[in-house]
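**Student:** Structures for review follow.
Derivation of every value follows stated rules applied to the coordinates shown; laboratory data play no part. Here the structure is a predicted model, which is why all the values come from computation and not from measurement. Cβ atoms are built from the backbone, for glycine too; each structure is taken alone.
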Structure 1
Amino acid sequence: MNLAGGLAAAALAWAAQVASPPAGPERQKSIAQLHARAARVHPGSPDAARIASELERIAAAYLAEGQIGQASELLSEAYALDEENGLVLAELTLCDLRAGDFDAAHFDLRMAEERVTRAPPEVFGVLGEVYYGLHRLDDAVFAWEEFLRFGGSDPVLLARLARAREELALSRGQRALSFEHFSVFADVGVEEDLVRRAGEDLEASYASLVALFGWRLDRAQVVVLYSGRAYFSLVSVPDWGSGLFDGKIRVSVEPGATTPEALSAVLAHELAHALIRRTTGDRAPAWFHEGLAQWCEGRRLPVREVRGAVGADPADSARALDRRLMGQLARSAARASYAQALSLVEYLVAERGTGAIACLLARLFGMEGSFADALREEAGMSESELFAAWKRWAAL
């Protein structure tokens with residue numbers, strides 16, 4: 001699993017925030033001096049604690065620079081000098097995670113409860129975020145509980161802890177299956193063959209979407225297959241929705257009812273959301289997200305069928321359509337709004353080709369302006385012009 005990207009960004013941001021030691025030859029000189037001082041002190045003494053803190057500052061700089069081996073070595077030395085330093089132990093856990101050594105990370109994190117008496121709560125907040133992104137819910141809850149134990153009071157993190165506890169209760173017994181670009185977790189009620197088929201279909205969809213998006217996953221994408229709708233009820237997903245992307249691809253599988261073909265379509269849809277979010281820096285509007293995700297899963301709406309699909313009252317602007325898609329829609333209203341989003345994307349493809357979609361995504365990632373600016377640059381029209389031209393095209 002590659003943690004060099006998004007999940008590791010939180011760890012690197014933490015390290016960069018706390019580290020400000022010398023660099024280059026001065027850093028090596030400082031390390032040598034600290035080693036000499038460490039040889040003359042007793043572990044656990046006040047002098048050893050001060051040396052451990054100085055080693056930690058240098059190690060944090062290495063961690064921020066992505067030099068995990070050097071960071072881990074210095075942190076191990078610091079921990080040997082001062083086992084009560086929670087910052088050292090937490091950063092060792094971050095190093096383990098960056099190196100993909102989850103057993104060592106789990107061990108180091110649990111040592112915090114047994115031996116640590118002082119730590120900045122924020123670093124355990126970061127650890128909780130990283131673990132939650134990896135769908136290691138036990139460790140995420142533990143890290144956020146340590147955040148609370150050390151005095152953390154950020155209401156956002158406390159809300160995430162509460163939600164993670166609820167999710168953990170629903171996820172007991174999940175098994176994991178790893179693929180080249182995906183880590184698939186599944187409830188016990190999801191058949192093994194369906195889990196394996198899901199991973200294979202995701203890899204196939206990913207290969208085709210990379211060709212369109214020109215953008216690759218920077219880490220293994222977590223996918224969670226739920227048996228039934230318990231989790232979806234927890235997060236208030238409408239009963240007509242079977243997929244969700246919130247950083248993880250989550251899909252509800254109805255035992256005995258969800259066919260491999262239906263599951264493949266939902267997975268392709270949610271994978272498209274994942275790639276759109278990363279390609280655009282999460283700056284694409286809801287209508288474009290939903291329209292392109294449907295198009296990527298293989299749905300098509302012939303122009304002669306648009307009137308019947310979108311109904312008598314299609315949204316007349318991007319903002320209006322976004323509001324509809326982001327609201328709690330009844331099934332019939334949702335079907336009409338999703339059809340309009342799909343048809344808008346199909347109109348763009350018909351008028352400008354699939355290359356325009358890729359250029360639009362790339363423009364969003366690389367520029368400071370809005371989606372409207374990118375649309376004007378790459379498709380030669382404003383959002384209002386797009387909606388007006390689409391209505392003429394669809395004879396609405």
Structure 2
Amino acid sequence: MAIELHDLTLSALAYGGDALGHLDDGRAAFVPFGLPGERVRIALAEEKERFVRGKLVEVLEPAPERVAPRCKHFGLCGGCHYQHMPYQTQLLAKTEILRDQLVRIGHIVSPPLQPAVPSPSQWNYRNQVQFHVAGDGSLGYVTTGIRKGSPGRVFAVEECHLPEASIDGLWPRLDFDAGTGIERISIRSGSHDEVLVVLESVFPEAPELKINEGISVAQLFGGDCLTLAGDDHVVLDVLGREFRVSAAAFFQVNTAMAGKMVEHVLGHAPTSIGTLLDVYCGVGLFSALLAGRCRRLIGVESSPAACRDFGVNLDEFDNVELYEDAAERALPALKLDADVVLVDPPRAGVGRAALDAIIRMQPKMLIYVSCDPSTLARDARRLTEAGLRLAEARAFDLFPQTYHIESISIFER
């Protein structure tokens with residue numbers, strides 16, 4: 001069966017890592033690993049009435065800025081999307097994608113965007129990396145299916161240029177026997193080069209391990225955490241303050257950029273705050289550095305592990321309260337007036353019930369930390385319709401070489 005090929009010119013980058021072009025019949029074509037201005041040949045991977053997704057077969061006329069990717073797995077692995085771009089091009093692209101989302105979805109005519117904040121390290125910046133376990137027990141990533149191989153297949157990794165040095169020196173030496181029941185393996189590094197290996201499994205049986213001295217190992221299963229060696233957490237230093245982060249708790253994967261984000265928030269938040277509400281507060285990254293400015297600080301977090309870490313990380317403060325519950329349930333029940341609200345939701349954005357409750361509080365300022373510009377834009381539209389004004393938005397590049405966009409937006413009443 002002949003493969004249908006199409007030649008087209010790419011015009012822009014879309015959120016999600018693809019470049020955008022149009023077929024002769026007018027349908028939009030989303031093409032991974034392309035650059036605006038390039039003439040490319042694609043094979044159709046998915047067809048819809050109004051758009052198609054294509055596999056890049058050949059770059060007929062490359063853009064002048066195209067560079068050779070560093071990693072041999074680029075295009076097969078789903079972890080990186082922008083290795084074919086110079087770093088400055090990546091930053092400009094992320095700013096323009098954030099602008100596009102705020103305009104198209106958020107209905108904000110001229111978003112007040114500041115230039116993206118670059119990562120100090122374009123490579124080897126991740127303090128956490130997650131691997132899947134291949135059928136033979138080797139560590140791997142999941143294929144995209146865009147260049148070759150079936151999508152969703154785990155393939156053995158031979159190199160990766162994103163983890164910090166302490167992780168990069170360990171993961172190639174790890175392997176497991178087939179059939180151990182371990183599904184995923186995360187490796188976390190702390191600010192003092194400590195390393196925590198986190199095993200995720202369905203069953204509580206621990207695999208047999210030969211553990212090097214100084215390496216901590218924990219196993220997660222069914223909501224429980226079993227410490228197999230060393231500690232069940234790492235310690236990360238942000239702006240001179242140490243944060244305990246447990247095996248099951250979330251923390252920003254780029255420690256240096258976490259510091260830049262906190263500095264940005266501190267620079268925009270009032271120096272004296274009556275009540276501050278920190279929603280999706282995690283282990284307390286922002287709360288710990290804002291609590292000293294507040295008469296009352298209230299955190300809301302659904303993860304039990306993160307709540308325990310929050311309690312340790314903010315133990316010194318008497319003006320802090322923490323509610324362990326989903327924001328959608330907790331906020332309508334709190335019935336409080338907050339001067340400043342800070343939200344740092346997952347990719348799904350702020351739940352509707354939680355956002356309605358925040359709007360009813362009528363805060364003077366809302367600080368929105370986002371990891372997805374499309375859900376940020378959706379929520380921004382509702383916030384501006386409710387009387388808040390977007391005063392500033394800025395991308396923070398926590399994820400060089402990928403399409404992921406972290407941002408901080410300041411809304412004022």
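**Student:** Suppose distance in nm of label points 7 Å out along Cα→Cβ at positions 55 and 247 works out to 3.9; of 1, 2, which structure was it derived from?
**Tutor:** Going label by label, the one that fits is 2.
**Student:** Let me ask something else about it. To test your reading of the models, identify which of 1, 2 gives 0.20 for FRET efficiency 1/(1 + (r/R0)^6) of positions 47 and 183 (r between Cβ atoms, R0 = 35 Å, to 0.05) when calculated.
**Tutor:** The structure behind it is 1.
**Student:** Taking volume of the Cα convex hull per residue in Å³, for residues 127-294 alone as the criterion, which structure among 1, 2 has the greatest value?
**Tutor:** 2
**Student:** Another question about this same structure. Of structures 1, 2, which gives 3.5 when distance in nm of label points 7 Å out along Cα→Cβ at positions 143 and 383 is computed from the coordinates?
**Tutor:** So the calculation was done on 1.
**Student:** Thinking only about distance in nm of label points 7 Å out along Cα→Cβ at positions 207 and 303, which of 1, 2 has the largest value?
**Tutor:** 1
**Student:** If helix-only ellipticity at 222 nm (-39500 (n - 2.57) for each DSSP H run of 4 or more, over all residues; to 500) is computed to be -6000, which of 1, 2 is the source?
**Tutor:** 2
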